[in-house]
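Below you'll find a set of structures to go through.
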Structure P
Amino acid sequence: MRVKCVICDKIESINDETLQAKQLRNRPIHTYMCNECHGRIAENTKKRIQTGHFRFYKAPIENEEW
């Protein structure tokens, strides 16, 4: 399956049998991001967390019962 990164527009091919390929086929809201962009965003997020100015808007749920 050929996929296109939503950030850098790089075209890659992924295996049709993977879970990610199935999600992209069945749910159009799911988007593909290449490993380079994913890694870059992860690094920048870690840097922002270390500055102390990064705020998580979803509060952790404590003692939630299923």
Structure Q
Amino acid sequence: MHALDVMWISFYSIGAMLVSVLILSATRKWIKNAVLSFIIKLFAFILFILGTFLMVLVVFTWPN
């Protein structure tokens, strides 16, 4: 992959992790419905896993 593409993927992964943390914080503070809270937390967890996978991809495919 080109170095600029790797940079953009790293930005996307950092953004995905940040958004997932913000979603979790907002869910714990404002949502009291257990089912809705679980669904939103599951979405945030999947987003965090996606961001982590992309960051691992960036680390292992870093251009020389």
From which structure (P, Q) was helix-only ellipticity at 222 nm (-39500 (n - 2.57) for each DSSP H run of 4 or more, over all residues; to 500) calculated, if the value obtained is -12000? P
Matching task: 24 is the computed value of relative contact order in percent (Cα under 8 Å, 6 or more apart). Pick the structure from P, Q. P
Suppose you compute semi-axes √(5λ) of the Cα gyration tensor in Å for every structure in P, Q: which one lands on 29, 20, 9? P
Taking distance in nm of label points 7 Å out along Cα→Cβ at positions 24 and 56 from the coordinates of each of P, Q, which one would give 1.7? Q
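Just so you know, all these numbers are worked out from the coordinates, no wet-lab data involved. No experiment lies behind these values; they were computed from the predicted model shown. Cβ atoms are built from the backbone, for glycine too; each structure is taken alone.
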